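Just so it is clear, none of the values below were taken in a lab; they were calculated from the coordinates. Here the structure is a predicted model, which is why all the values come from computation and not from measurement. Cβ atoms are built from the backbone, for glycine too; each structure is taken alone.
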Structure 1
Amino acid sequence: MKALKTEGLTKIYRQGDETIYAVHDANFELDDGEMAAIKGASGSGKSTLLHLLAGLDRPSHGKIFLRNKDIASLDSKALAEIRRREIGFVYQQFNLVDIFTARENIILPSLLDEKKPDEKWFDELTEMLGIRDRLEHLPSELSGGQLQRVAIARALINRPAVLLADEPTGSLDRETAQEIISLFLRLHSIGTTIAIVTHDEKIAASADTVWVMDGGEIKRE
């Protein structure tokens, strides 16, 4: 089954009389269990595409199918529910809540969904990500690598259908970035479906498929 598929996906911005195609007629697809890397120069539309796939932004035209459901046609309430339950998103800058501990940040999606966190899955995640001893620490007390591990755990706590990551190693030093790459590969090895925007050739080389964006258009490499 296709975990994600787009048809004619387009995002237009207007600046005065000028029409800018951030994403132009994009046809992208991601199978269940697949890891796809999305490459491209800065300004090519990669992050915009990922935000559209995550339901964080609305397309101007086109369709986005998440396991055969067109999420582009959903109202705001239904789309927010899909984001909480079916889509995990990892940001380059972590986007953790400063006044919450690592534990509280991780379980936040479950609490927003008015669900009790799955403690067994929580324990498995935090053990796999190597942050069991940092759970009561605030973000200000964590290293960059630890912050990203907490962000990954938060993205996965509700067992989403798809994990989307936007330059997850972009804010990290080389050694820490390599650790995070290894974590994504481990997640992929246990069946996690992943689409990752990256400039890192090591990630691209490890992906099942590589897509390249240029001027808002996307094609398989």
Structure 2
Amino acid sequence: MGFERVWFVNGTAYAGKSTLVKALAEKYDGILCGENYHDALLPELDRAEFPSLCWSRDLEDWHDFVRRTPEEYEAWIIGVTKECEILELRILEELVKQDRPVFVDTNISPETLRRISDDRHVLILLADPELSVRRFFEREDREKQFLYRLLLEEPDPEAALANFRECLSRVNSRANYERFLRSGFPVLLREERRTPARTLALAEQIFSLQEAEA
């Protein structure tokens, strides 16, 4: 597909993917495909082809979003991830026509990345799975704070929060962590003492970016 000038960053929540991709795009005058960049295509999606993405797009009462069981939430996340991969590939096939490097915070699975890319263009960032559950509502992210308010509006907020944390545990499981860890791609584990600048430098080495830009 001609992805020689595309660098992918995947992995678990709270591992620093968005920060790294933004830093790379800024330093190398690249095209930034940040978190959920596929949202640009949401309005035109066909519900029959993209049922998971359209479920949330067309949701009328967002309380239904936080009332799902962990099993329902996990199944939805799996569906969304597969559908996002389709959209990302569509977008990237157009972006590679431009003569600029592309840096992607991606949902594309390690299995698909193995088919379309290589070890010098894919980096996996990992954080402890429990971190995403423990710190989910600590970010000042508008979407996360919106969900938090919805949970507090439930008849039993404590039970609603416990259920949603179990939903998060399902999709940020140790098994998912191990799948990324054993994908065969280069991995950087989250370290609290490591600065963003150091992470950027390590990613540049893994990606051989100085060589690629020379």
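Using the calculated result -10000 for helix-only ellipticity at 222 nm (-39500 (n - 2.57) for each DSSP H run of 4 or more, over all residues; to 500), pick out the matching structure from 1, 2. Working through the options, I get structure 1. Sorting 1, 2 by distance in nm of label points 7 Å out along Cα→Cβ at positions 54 and 110 from high to low puts 2 first, with the largest value.
Once distance in nm of label points 7 Å out along Cα→Cβ at positions 46 and 78 is calculated for every structure in 1, 2, which label goes with the largest value? Working shown, then result.
Details: 1: 3.3; 2: 2.5.
Biggest value here belongs to 1.
Looking at mean count of other Cβ atoms within 10 Å over residues 38-45 for structures 1, 2, the greatest value goes to 1.
Where is distance in nm of label points 7 Å out along Cα→Cβ at positions 118 and 166 largest, in which of 1, 2? Please report the intermediate quantities before stating the final value.
Details: 1: 2.6; 2: 4.7.
Top value of distance in nm of label points 7 Å out along Cα→Cβ at positions 118 and 166, among 1, 2, belongs to structure 2.
When P(r) over Cα pairs in 10 Å bins from 0, in percent is computed across structures 1, 2, the figure 8, 34, 36, 18, 3, 0 traces back to 1.
Here FRET efficiency 1/(1 + (r/R0)^6) of positions 22 and 142 (r between Cβ atoms, R0 = 25 Å, to 0.05) was derived from just one of the structures 1, 2, and that gives 0.90; the source is 2.
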